[in-house]
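Structures incoming, each one as structure tokens.
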Structure P
Amino acid sequence: MKILKKIFLSLLLVFIAMQFYRPEKNLSQGAHTAPFLTETNPPPTVKTILQETCYDCHSNNTDYPWYNNIAPVSFWLKHHIDKGKEHLNFSDWEQYSMKQKDHKLEELIEEVSEGKMPLKEYTWTHKEAILSNTQIDAITKWAEKTRILYQLGKQPN
């Protein structure tokens, strides 16, 4: 019994110590997605969908939930955000070549159409991010039209 008590106390101390070490937050000031929105010109409904379902993990600014202040959840969220930005970062849209932009939109269409995005882990706590068939259709139609312009070597706006 003593060994279990020591293990429990050790784990409790580790948990408490973790609360003093926070990962860097993904926060940005200003209109960090403005170049993306200006260039791709999504309709208002798609713009809202992107803001509500994509930007937390795929831009340089995250609207953090209250539970982000609790380790190890804070580290888990940072990992998800870093991985999301690695695949697609709307705030870095200007840095992508036309070919990369086309590919990013192709992946967006695929991930959203197959129900892989937004992640289930995200929609557990963000019910507003669960996409309806109408929303999926709106996103994919906009992305397909925008891709055609990139494939033609033209800026969409």
Structure Q
Amino acid sequence: MKYFINVTTLDELKKQYRRLAMIHHPDVGGDVETMQDINAEYDELHEVLKKAHNQQADEFHQTTETAEEFREIIEKLLRMHGLEVELCGSWLWIGGNTREHKDELKAAGCRWSSNKKLWYWHHAEEGRRWHKGSATMNQIRNKYGSQTFRSGGAERLAEATA
């Protein structure tokens, strides 16, 4: 492993992938070859960590998410300028200049949270529904940790871990 050293969970893998994509993705000034290496390593480690996660998790907490699915949503969000994307656990919360990207966000599988006034994306497990929670964004950040980045550039706005 060259890019994902000491990564032991799917959430840690996603955080590190997002950090690397914000630096090395061709849309933000990186090069294609480095991003392809990162993607290959991410795919390989994702399958290993997903298998380990599913062996330890009960039936409700197992996941069918693929490495490609998360890579695709990050790539789509990187191309939409003016967004502030926050990773909390395995959920992406999207704020900033979302109005001009409303149709693109919907097409990418994002949904609007009226009580948080943010768009969100989460892998939808077949046969499961997510319930509208009452937790505030600060409660979510404190529980799952948080990383916030601005799309269209590699500038990191904030990082906090729980």
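Values quoted throughout were computed directly from the atomic coordinates according to the rules given, and no laboratory measurement underlies them. What you see is a predicted model; the values in this text were computed from it and never measured. Cβ atoms are built from the backbone, for glycine too; each structure is taken alone.
When relative contact order in percent (Cα under 8 Å, 6 or more apart) is calculated for each of P, Q, the greatest value falls to P. Structures P, Q were shown, and helix-only ellipticity at 222 nm (-39500 (n - 2.57) for each DSSP H run of 4 or more, over all residues; to 500) at -13000 was computed from Q. Given 1.00 as the derived value for FRET efficiency 1/(1 + (r/R0)^6) of positions 22 and 46 (r between Cβ atoms, R0 = 35 Å, to 0.05), which of the supplied structures P, Q does it correspond to? Among P, Q, the structure yielding 1.00 for FRET efficiency 1/(1 + (r/R0)^6) of positions 22 and 46 (r between Cβ atoms, R0 = 35 Å, to 0.05) is Q. Assuming 1.39 is Cα Rg over 2.2 N^0.38 Å, for residues 6-93 alone as calculated from a single structure, say which of P, Q it is. Corresponding structure: P.
From P, Q, which structure was Rg/Rh (Cα atoms, Kirkwood Rh), for residues 62-141 alone = 1.00 calculated on? Structure of origin is P. Sorting P, Q by Cα Rg over 2.2 N^0.38 Å from high to low puts P first, with the largest value.
Taking FRET efficiency 1/(1 + (r/R0)^6) of positions 54 and 102 (r between Cβ atoms, R0 = 35 Å, to 0.05) as the quantity of interest, name the structure among P, Q where it is greatest. Once FRET efficiency 1/(1 + (r/R0)^6) of positions 54 and 102 (r between Cβ atoms, R0 = 35 Å, to 0.05) is tallied for P, Q, the winner is P.
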